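Please treat every number below as a calculation from the coordinates, not as lab data. None of these values were measured; they are calculated from a predicted model. Cβ atoms are built from the backbone, for glycine too; each structure is taken alone.
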Structure 1
């Protein structure tokens, strides 16, 4: 009981951070490994993904209520992300994730450096004036690639989505976070369909941890909506730094 309560506390913190800039998996997934060591790897991943889905859904709903989202623009990315995430979940059994770690870490370092050098990045909405074909290319590419990453590996998906929306589409960090959360809900659903079919979810753990994640997500989205893009940008930099450190540490072990 105490371990489950401790896990719920970590889930609240994970939901709070994830609602703003992604990266909640940095906190919640390691907590699962430490506090629920009796679960198999696939049970841990499935139960963690289920709990995260509840929290992501709450923050996505709050963003949708408060931030204008261009659904015509977002739909291609949503579809591509859903297909990509389900494909990534299917590939889990066939691909060693460790092979991708050096590449992912390098990409995160580039994201961090670029964000820090571009002081005004994501603080204001920029009209990119993309043609329809270029927009579709960016949207499908972003959704598909990051969707596969989420289904296969996971940590940092929200951060990658936010960065893509800021750099490729010219969104500020607040609107990028809103769009990222919507896509993240879809990628979670797609991966969960696979885990549900396999019967890997431990509901007695997923439901209370999911409730705690929901509360954290509600609080995190409230802070993000109140503080705006400059605050989210600072949190984004901190979370990307933490992602680099965590993934680098795991890879070196």
Structure 2
């Protein structure tokens, strides 16, 4: 019986791994590629995918012989978003930001030390910055993450660093707690945070925090763009729009502005 339970848990873990891989590929993926990425035999991968398909969590397209995320996975994800009352109201402000700046607008929150992208309205530019919904990056490498951390007391930020570390993704990422605190001071003074090619080379992002009814930051709004289009001369203009969007969403959800 013990071995059966272990096998059952292993099968669930493998199926969830495949589901995550499916979620990361918008064009669909072949079973051989999924098997290689998951470190599984092709036969095992096909069996698990078929089980997921029967439950509606995966979909097979015979035209290209590719596998995609199924409708039930979307339903589960939608349920996750519905728990957060600020996602639906944010769409108006994200679309407005995209139209006003012609760049990608994002909504995200902190979870387990990482910034999770909850929703995104993509730029119509051919070359654009994209971090798909559900994507995670270390909070200290993200403008939205740093904007949210800046609303915390210094002692809480220190606890965060002790627990999660100060992780880096590019040579420009914040790499020490002291450097993070210096940036936090700047963010608090000007009201917005900047990711200056700290998450990915060639990309910049400007973000501001959104607060809930108790005055605590619940999420952040940002605009991300290719660095060549979001130069120093444009950051202030985009930041004003981002701050305005964050304040409007705060008001919309009955949030309280920061004290002082």
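Once distance in nm of label points 7 Å out along Cα→Cβ at positions 168 and 232 is evaluated on every structure in 1, 2, the highest one turns out to be 2.
For semi-axes √(5λ) of the Cα gyration tensor in Å, the calculated result is 27, 20, 18, so let me know which of 1, 2 that is. Working through the options, I get structure 1. If you line up 1, 2 by relative contact order in percent (Cα under 8 Å, 6 or more apart), the top spot, with the largest value, goes to 1. Of the structures labelled 1, 2, one was used to calculate helix-only ellipticity at 222 nm (-39500 (n - 2.57) for each DSSP H run of 4 or more, over all residues; to 500), giving -15000. Name it. Checking each candidate, the match is 2. Among candidates 1, 2, the computation of distance in nm of label points 7 Å out along Cα→Cβ at positions 16 and 32 that gave 2.1 used structure 1.
If FRET efficiency 1/(1 + (r/R0)^6) of positions 144 and 208 (r between Cβ atoms, R0 = 25 Å, to 0.05) computes to 1.00, which of 1, 2 did it come from? Going label by label, the one that fits is 2.
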